[in-house]
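Next up, some structures in structure tokens.
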Structure P
């Protein structure tokens with residue numbers, strides 16, 4: 001399971017794709033299939049076509065950008081489609097034109113290879129473990145998330161499923177953790193809420209759960225405050241949120257001198273995303289006092305990392 005931390009492309013919502021047989025049939029029906037002669041079983045045909053598309057598009061940046069733009073916008077384009085994209089079966093020929101199933105499939109692979117982001121396919125998480133499920137669901141809109149979760153739950157015992165998700169919350173990424181807390185609190189009924197309740201006394205994790213659920217009776221210890229602040233900000237950063245949102249999640253309306261004091265403690269939280277959050281403040285905060293505090297905290301973080309070995 002790859003992790004996505006490339007801030008150049010926000011997490012993309014899932015796509016729907018037909019099965020392998022339908023995609024392979026689309027390859028065989030593509031205008032260029034007669035010339036290129038894809039042969040073999042469906043898997044071999046698809047592998048051949050994917051490689052050929054990569055080679056064609058690698059040599060034409062304009063076409064590559066058009067394919068990616070069509071994928072990311074999910075909107076049709078007016079005008080005449082490229083002969084190459086049409087010949088490869090990657091676009092529907094009706095005007096305005098859109099990506100075909102085959103085009104979605106190829107574009108998804110290219111984006112994964114160039115950005116590291118594995119854009120999920122609806123229905124692909126049914127057999128996943130809980131950590132992979134939460135990782136995949138990070139970019140799902142609410143309705144699609146419910147559909148994907150229903151497929152994952154099919155054949156699983158509800159209590160066991162809730163316990164499995166709860167058991168991985170401490171080891172997944174900040175956004176995956178936020179998704180897991182939300183699912184357990186809203187989609188699993190009393191079983192999910194009890195699974196979260198049992199985690200409240202866990203160091204760090206329990207404090208984050210309490211903060212997300214508004215459980216005021218479980219206040220963070222001084223050592224946990226920095227960890228909670230970073231975890232909440234990192235979830236926004238992981239999703240691809242605006243830098244202003246990331247900053248405000250920690251600033252919370254405080255004056256710059258108060259923000260600087262809060263930033264100073266972040267290095268002591270031992271959160272794996274602390275450095276990335278501090279760099280947002282260094283690069284984007286408008287007040288030099290806060291920027292200076294973030295730089296100092298980042299130096300302290302690196303010094304503490306050296307001491308820990």
Structure Q
């Protein structure tokens with residue numbers, strides 16, 4: 001399936017004869033290959049007599065020949081998959097019992113992409129970036145406080161390098177543009193809480209998605225919608241890896257406190273009245289910033305309070 005989609009990804013017409021030669025199959029077999037690709041990927045493929053076959057919309061499929069050398073410069077490994085349950089789940093599987101070499105798991109589509117609080121992450125084939133960095137960290141869970149916020153800064157910087165000028169952070173780990181979500185982060189940790197642990201840093205970025213997805217339960221946007229042009233997903237993945245390497249090395253050396261000011265400067269709701277939702281209640285207050293561990297600081301009834309935890313959600317009061 002991947003081979004025929006790579007041929008068609010430019011969105012132009014390709015004759016059955018040319019496709020057959022590229023794949024080393026007969027012209028008669030091309031139709032079956034295209035039908036299988038359509039069924040497995042969910043991508044619309046158009047056929048016009050006399051012209052050939054083309055995708056309804058062009059794709060920017062991930063290119064291992066570009067990704068491998070770029071990640072090798074960081075001493076990171078690569079696992080590139082066409083379809084997978086979850087890049088986070090795959091990263092944790094690959095790290096179990098293996099060396100400490102960091103690895104990046106990328107996929108064209110996820111069948112069970114995960115977001116915070118058990119939410120499903122919509123993952124159409126070849127449209128967005130489904131990226132997980134897996135790494136082993138000595139010293140246990142405690143030193144990882146604030147990690148997802150630092151990953152948020154690195155992700156924002158990668159999007160800015162692509163040209164996004166109106167992005168910002170929403171506590172604890174979302175990236176927004178013009179009031180709509182453009183990227184999200186899910187950090188999962190396994191292993192020894194007090195010693196060597198495996199960390200899966202999952203990042204989902206809406207890249208070239210333009211059509212409404214009814215299963216997304218919040219307002220969203222994409223780089224393509226914001227910038228008005230088609231985005232090279234491989235180039236974005238490389239830029240994201242480079243930003244992560246730079247930010248994570250500093251984080252492991254100095255902790256979240258070194259990023260506190262930078263994070264607050266990028267926080268969209270700094271100084272605004274917000275509602276913090278917990279599993280049991282909701283708390284209204286003014287956002288003062290974050291503390292040295294990444295907890296959200298709110299002024300509630302005239303007093304400062306700090307909140308942290310994976311089950312918390314913050315939204316602005318309009």
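Computed from the coordinates by the stated procedures, all read-outs in this text should not be read as laboratory data. Just so we're clear, the structure is a prediction, and the values are computed from it rather than from any experiment. Cβ atoms are built from the backbone, for glycine too; each structure is taken alone.
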Q. Comparing FRET efficiency 1/(1 + (r/R0)^6) of positions 89 and 233 (r between Cβ atoms, R0 = 41 Å, to 0.05) across structures P, Q, which is largest?
A. Q
Q) For distance in nm of label points 7 Å out along Cα→Cβ at positions 113 and 265, which of the structures P, Q scores highest? A) P
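Out of P, Q, which has the highest value for distance in nm of label points 7 Å out along Cα→Cβ at positions 129 and 281?
Working: P: 3.5; Q: 4.0.
If we compare distance in nm of label points 7 Å out along Cα→Cβ at positions 129 and 281 over P, Q, the biggest value is for Q.
Determine which structure produced the value 13.9 for mean count of other Cβ atoms within 10 Å over residues 57-64, calculated from the coordinates; the candidates are P, Q. Numbers along the way, then the final one.
Values: P: 13.9; Q: 17.5.
Answer for the origin of the read-out: P.
Tell me which of P, Q gives 22.4 when you compute mean count of other Cβ atoms within 10 Å over residues 153-160.
Numbers: P: 11.5; Q: 22.4.
Answer for the origin of the read-out: Q.
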Q | Computed 68, 50, 39 for Cα extents along the principal axes in Å - originating structure among P, Q | A | P
**Q.** Source structure (of P, Q) for FRET efficiency 1/(1 + (r/R0)^6) of positions 41 and 169 (r between Cβ atoms, R0 = 30 Å, to 0.05), computed value 0.40
**A.** Q
Q | Which entry (P, Q) yields the derived value 61, 28, 22 for Cα extents along the principal axes in Å, for residues 73-208 alone | A | P
**Q.** Structure from which 13.1 was derived, Kirkwood radius over Cα pairs in Å, for residues 17-104 alone, options P, Q
**A.** P
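If helix-only ellipticity at 222 nm (-39500 (n - 2.57) for each DSSP H run of 4 or more, over all residues; to 500) comes out at -19500 when worked out from the coordinates, which of P, Q was used? Walk me through the numbers on the way to the answer.
On the way: P: -19500; Q: -9500.
The read-out was computed on structure P.
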